[in-house]
Structure P
Amino acid sequence: MRHLLVVANETVAGKSLLEAIERRAELRRGAAEDGGLVTVVCPINRPREGYVVYEDTRRAAAGRRLDRMLATLREEGIAAHGLVVDADPVDAVRDALATLEPQVTEVVVSTHPRARSGWLRRNVLERIERVAGEVPVEHVVVDVDAERAAERNVLVIANETLLGRPLLDRIRERARRGPASFLLVAPQSDPGRSDYREAERRLRRAVAELRAEGIDAHGQIAHPDPYTAAMHAVRDERVDEVVVSTFPAQRGSSWLRRDVVARLRRDTGKPVEHVTVEPADAREGAAAR
């Protein structure tokens, strides 16, 4: 039985990687007597900054990419499963080769082009080849930006205003203008406080409502400072546009007092749009849902 081990993180949903897997026709169910299996491992590094409780944001981002890839492979009739691991990619391969059953027959390593690949700068590919020994290793280069040029990734930063109609209508309008995927990030404080649980409920409701309308939306709780949460997302995801939602300045928005919108316009290098939601609209939106 052929068992393909795929090692990727930021490129895991890349078209070039999917095509490399799909070219192996014997992996398809029924194409060979025993079929074939794909195991996808997404190694993630611990973030360099941020509170411990928010360190799972990179894991969540990797998990979303992995889910998209597995869904596509299964639609093609390929038996596939995967996991996100807190490990160096070389250690992830070593562990997989030692523990996976049936035995791995081939390894595929996916990276960004050399100019932006941290793995290639750290000689990860050569180190994986040494660990793999006689198991063949293929290197697939995925230029994510070029592959997804037609679809825009929109980062939405909001918390108490997340269910306000002005923000949700803005997301709907953006979705109508062209292909876009939305990541809703809710900066929040101590998870032991009740307002953290309220933020989670708002986030789940907003994502569920948008998905019900066919909009590609995902969400996560993030670092309590909105500027830091946004910069983490821009660093860890491909972000093309940013939307920041706040209460109006005259309603006492702490984010505006900290000049979050202007700082993000200056430091992200992305278009940043500011949407204001009146407190009454935010309460009505939450109550209606």
Structure Q
Amino acid sequence: MNIEKFWRIIKTDFEYNSPVRSCLLANNFPVWATFTYYLKLLKRIIIDSKAADIGAYDYQRWAIGSLDILKNIESAGGSFSISGLQGVSMHGGPFVYISNHMSMIDTFILPSITTTFTKATFVVKDDLLRYPVFGKILNAINPISVTRSNPREDLKTVLNRGCDLIANGYSVIIFPQTTRSTFFDAASFNSLGVKLARRATVPVVPVALKTDFQCNGRIIKDMGMVNPGKTLYFKFGDPIPIDEKPQAVHRKVVQFISNNLSEWGGKVVREPS
């Protein structure tokens, strides 16, 4: 399956579900599955980093690399359930995608889905842009970098740069949590994405993710064991217009993520009633 076929599936079916396949080796030998997964992932990152280094990295290539990682996860025993894209497809974009953040897989897989409709970029921590290999890739996709140490300056950066990018046809993907987490805590989920959408006058699209196929590592946080047999969930809500009060839009996003994570067996820390 190449990127054009994947995009056709997304545009016509509004979903993608991994084909049923036998992964006996991966399921019975998690260490082997983990080793092959990271080996292929590192190879993909190095290839794309070299392309970015010579100015040959674009959004088509970003999507191709993202799909390659999706197939890598499938070969390591994982399966995908991607759904809810009818409203996104009918509207066309651009959007502000607001999502919970569970693992680094989120940033690897979302580009293959969101670039089906528009160019897209992320709001990222600025230290990620200084990573020796992965940072080159991030720098090539026009990210919005924030410090996470000065909320007022971060807000100004996201609003100004985000509006410029959206005016040029980009969608913006934002993870409002302070850090990646296997559970969803609504209290730590800020409304920065809603504020950007209102300033740019584009709809908000809530995104619920459950990507605990890859665990956090004991030594290196981003390199834990993988869990063959796990389903990775990516569900998109219908675009929410920003003519409602910001608090109401934010509550809808939080409720969408909470309800879906609960349905998938994820842990949700509810807001106080």
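Values in this text are rule-based calculations from the coordinates and carry no lab data. The structure displayed is predicted, hence computed values, not measured ones. Cβ atoms are built from the backbone, for glycine too; each structure is taken alone.
Table for the structure above
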quantity: Among P, Q, which structure scores highest (criterion: FRET efficiency 1/(1 + (r/R0)^6) of positions 142 and 230 (r between Cβ atoms, R0 = 35 Å, to 0.05)); calculated: P
quantity: Comparison of P, Q - label where mean count of other Cβ atoms within 10 Å over residues 94-101 is highest; calculated: Q
quantity: When mean count of other Cβ atoms within 10 Å over residues 198-205 is computed for each of P, Q, the largest belongs to; calculated: Q
quantity: Relative contact order in percent (Cα under 8 Å, 6 or more apart) - highest-scoring structure of P, Q; calculated: Q
quantity: Which of P, Q yields -0.60, -1.13 [log10 I(q)/I(0) by the Debye sum over Cα atoms at q = 0.10, 0.15 Å⁻¹, calculated]; calculated: P
quantity: Origin of the value -14000, where helix-only ellipticity at 222 nm (-39500 (n - 2.57) for each DSSP H run of 4 or more, over all residues; to 500) was derived from one of P, Q; calculated: Q
